[in-house]
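Chemist: Below you'll find a set of structures to go through.
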Structure 1
Amino acid sequence: MSFTVEERGNPNTLSYRLFFKNADGKYVSPFHDIPMYADESQVCHLYPIATKDPLNPIKQDVKKGNLRYVANVFPHKGYIWNYGAIPQTWEDPGHKDEDTDCCGDNDPIDVCEIGTKVCSRGEVIKVKVLGVLAMIDEGETDWKVIAINVEDPEAKDLNNIGDIQRLKPGYLEATVDWFRRYKVPDGKPENHFAFNGKFKDKEFAIETIKSTHGFWKALISQKTNSGGLNCKNTCVSAGDSPFCCSTDEAKAVIEGVSTFLDKWFYYEKE
């Protein structure tokens, strides 16, 4: 299963959007229409999914009306892995997790992909799940799944969280440190973690993903409050979801967003 992306608006502006198409050229939602499972889990990269916009395009995060960038917090520079999300999952803000004692953050579950390739914006890849970190972000549960691209040369040697500790010493500690401090430059306090900041293993991670997939199923079938999310989709069957829209409706959504403008201007000197 392959996907392509279509840019609208200009990068590094508030209007920028990245919409997804499937192999048939049909517009899809990366939140709802991309299957969670292929041969392995799938993860879509990069940038936050616009969960409240129709068809959930990728856009740059916004804070107080301005574009938000990830700060460089010494000794880290930007993200230290490929950062994305698992489609068809949802951390339900109405459900209090028994392990974290906090409700979900109203987003798909996040993934840190630790392979050697730097992924492109909007790239969809298959990953092998290795473990999970339970971050508490401003009182909300915000799971961070640790995974590796199944096509990565190191994937055959990484099968559980302990393998990362053995083969990439210091990487997990750096990940905890990154998530603890990355919002501090924005004037926010450090984040906290359940399980004393320890990573849970592959089995625990997979069960967590399955749980958030169940919450998503309730979301897409209107069995729970949507929390302000936009559930418009083109591939989930109408029998399962009242949010399913036609191809023409999807095209109308995309055509309503400004196109990419990149022009040369010429003027003759006097």
Structure 2
Amino acid sequence: MRSNLLYKHPKTILNKGSGYLAGYSHSLNPYTGCAFGCSFCYVRKMPVATFRKEEWGTWVDIKKGSAELLEKELTRAKAKGKVTVFMSSSTDPYQPVEYKEEITRSLLEVMTKIQPDFLFVQTRSPLVRRDIDLFLQLKDKVRVSMTVETDREDIRKHFTPHAPPIRGRLKTLQQLKEAGVPTQATIAPLLPSSHEFPDTLADLVNRVCLDDYFMGDGSGGRRTKTLGISSLYEELGLEEWYSPSTYRLMYDRLKKSFSKDQIHVSQEGFLP
């Protein structure tokens, strides 16, 4: 999907952590909008998206001057107390435009010099492996969370046709592990998957976060319902996977491959 790109010069780059991210002092979004345009993305129903005339996934705003802003704001925030950062809450920091613009990398470079107490990096893109050198400088102050909603490529194509293939994400988890970067696999939102999925992940990570629409969209599933996601399950005859109780099924499967303290559910799995 081609995205309309706009260059913006924001007045601020660090936002106060609130709601689902209340466990963080700040959230950090290098871009506004996201070219992956996932069908289930709750941001579609947030003001940042609803005020735009264009469809979610077709536009991206590039935040120029972000590194300089972050340097000032991070220094100021650290002087006031503990700083924990979630990157990113309403965009993917490693969406395709990052290959050229490197806004995310510039922000990481600032954070290796002025280190937050903790940085959580959330993405579904294999491009994250490019920045292993910077993650290693942050040592145990960083965790990279790779979204792997399913191990079935047919399901991925049905729900998120513009997102990176599953194989690339799994390979990236392997590379992060071999490099010694703290990681987790995030099954969010939980999509239909095979019985082998937990075993596949157990070879790559020692920490898993499991979340669904009903716990994780910030509205008890109401935002997701308005997106009409249930129809995507009906098209595949997999309605039983669209239920508040489905996560228990996946949790029980994960327990056969992971110990209880390695499995984190919903908000707890994203905390510092």
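Read-outs: derived from the displayed coordinates by stated rules, not from any lab. Owing to the predicted nature of the structure, the values given are computational and were not obtained by experimental measurement. Cβ atoms are built from the backbone, for glycine too; each structure is taken alone.
Chemist: One of 1, 2 was used to compute mean count of other Cβ atoms within 10 Å over residues 60-67, and the answer was 19.0. Which one was it?
Modeler: It traces back to 2.
Chemist: Ranked on relative contact order in percent (Cα under 8 Å, 6 or more apart), which label among 1, 2 comes first with the largest value?
Modeler: Between 1, 2, the highest calculated value is found for 1.
Chemist: Starting from the value -9000: which structure in 1, 2 was helix-only ellipticity at 222 nm (-39500 (n - 2.57) for each DSSP H run of 4 or more, over all residues; to 500) calculated from? Provide the component values of the computation, followed by the final result.
Modeler: On the way: 1: -5000; 2: -9000.
Of the options listed, only 2 reproduces it.
Chemist: As an exercise: FRET efficiency 1/(1 + (r/R0)^6) of positions 76 and 132 (r between Cβ atoms, R0 = 25 Å, to 0.05), calculated from one structure in 1, 2, equals 0.75. Which structure is it?
Modeler: Derived from 1, not from the others.
Chemist: Distance in nm of label points 7 Å out along Cα→Cβ at positions 140 and 236 computed as 1.8: which structure among 1, 2?
Modeler: Details: 1: 1.8; 2: 3.9.
This value belongs to structure 1.
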